[in-house]
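Visitor: Just below sit the structures, each encoded as structure tokens.
No value in this document is a laboratory result; all are computed from the given coordinates. Values in this document were obtained by computation on a predicted structure and should not be read as measured data. Cβ atoms are built from the backbone, for glycine too; each structure is taken alone.
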Structure I
Amino acid sequence: MMYKKLFLILVLLSSYSSNAVEDESCRQINVSAHPNYPPFHWKEGDQLTGASIEISKQIFEGLGIAANVDYRGPWKRVLRTAELGKIDFIPALKNSVERQQYLTFTDTAFSNNPVVVYMRKGESSNINRLSDLSTRLGSINAGDKHGDEIDSFIDKQSNMQHIMGIDHNFDMLSLKRTDYFVIGLFVAEDYIQANDLSENFEVALSFEGQLVHNAFTHAYAGKCPHIVEQFDRKLNELKRQGKITSALIEFNRQWLKDSKESR
């Protein structure tokens, strides 16, 4: 009987020790994001800010986790850094089969982010579907994903340019070096409003129901599955309370204000 009690105590101590080690290794998380994706996130000085950054930091803080938010360069480099396991978490990005190879996406979407196709003003009258763009020159922000339907179309286009930066994509469209630009609506509208370009471009096609999720790297999710679960639960709660929408509206105002003041 004494041996059984001793064995039980050892098992309990071992279990406690394992959990303590797991908790200790999960108490910090390295975060990065797209440097030019307002109002979700953007680079301000040498820091990243935005609705998704602040909401994520708030959730991690509530879970007792120190979130280290770092600017890691252009978007494609951020994704590569996650793939190499040098960061642990990326907020508000499109879920795709390719990204699922190294990222574990939350069940709860962070937000809806419709995808649109922009063209020069007055040139979109005959565009009713993606296939109508097949013979035209298009562009996409390098590294972006926009859902299976749109991504599949883009992958099949030999005349599609992957250009770094929203400003450069709109510049190419303005200079008639491309005929259309595929981009998330919120990001594009912020850029157009901040630069007074509403008379230059128009939406040719719009795709609703495009969601952005938060994602943990497989390494972190495998090590800390309880954190992934708790984060998702808290995100869902904040979403139901309307706090995600409120944060997006507030950071949208901030980005537009700062952009116009810096001109």
Structure II
Amino acid sequence: MKFKLSNKTALICGGSSGIGLAIAKELEKHKKLKIILLSNNQKKLDDAKLSFKKPEMIDSYKIDLSKSNEVKKFINELSSSKIGVDILINNSGGPKAGDIFNLENADWKNAIQNNFLSHLSITKHCLDHMMKKKWGRIINITSTLAVEPSPSMIISASVRASVSAFSKALSDTVCSNGISVNTICPGGIETDRLSQLVKDQAEAIGKSYQEALEQNASGIPIGRFAKPEEIASLAEYLCCEEAGYITGRVHAFDGSLMKSF
């Protein structure tokens, strides 16, 4: 089935690698779909842009979402350019790992800005255009930790859960205007973030990286980690015309890892 999705502009936070880049490449398949990638790494942005089949349809901005002044500057530039965003993918790097005794107030403040307040500001800006067009798609990428928290990832669990609550409240506000708001909660996805977490775990427990990787994968009922391209397919569907009735939902993408339903 070919989904209806063309002549739109998509803004993808964290779009230079991992899940964000995979979603961008999935959306690129649609005709006349302009994509704006955000990342705090200029080299990754440059490399990512070259990897697209239609680089002329790709714009990019270097921005650190953990810095409110940079977020404000980007929003002002977006306003000045009069670019209307139809599809917004809120996606950002995971917060620092650790339990409550191993984290500083600065770690919490950084995560709240990077993973929540930045998304709030960008979403509010993009809604102006979506409300006028009576059409829009907002997808927030969080984590299974938002539903089933872990003591060793307490910041991520707390901030991600806030995003899920924000998504639900927002969906009820804007759904009558043709705008859907959904949250995707990934479990284990083969990204640089996952690799680093496994590497840290391996060092802590005195095992090799491969042993730690296999140990983590064995805890997933499906028996493996997902590829970014797989979650991108779900995001593409939630963006399309046919999925407009799906809104206000939290979609687990976890190989049946979560015990709740």
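Visitor: Starting from the value 20: which structure in I, II was relative contact order in percent (Cα under 8 Å, 6 or more apart) calculated from?
Guide: II
Visitor: Related question: A value of 132 was derived for volume of the Cα convex hull per residue in Å³; which structure in I, II was it taken from?
Guide: II
Visitor: If you rank structures I, II by distance in nm of label points 7 Å out along Cα→Cβ at positions 193 and 241, which sits at the top with the largest value?
Guide: II
Visitor: Additional query: Which structure, out of I, II, was distance in nm of label points 7 Å out along Cα→Cβ at positions 81 and 97 calculated from, if the result is 3.5?
Guide: Computed on structure II.
Visitor: For P(r) over Cα pairs in 10 Å bins from 0, in percent, for residues 129-184 alone, the calculated result is 26, 41, 23, 10, 1, so let me know which of I, II that is.
Guide: Matching structure: II.
Visitor: While we're here: Can you spot which of I, II the value 5.1 was calculated from, given it is mean projected area of the Cα convex hull in nm², for residues 25-104 alone?
Guide: Label of the source structure: I.
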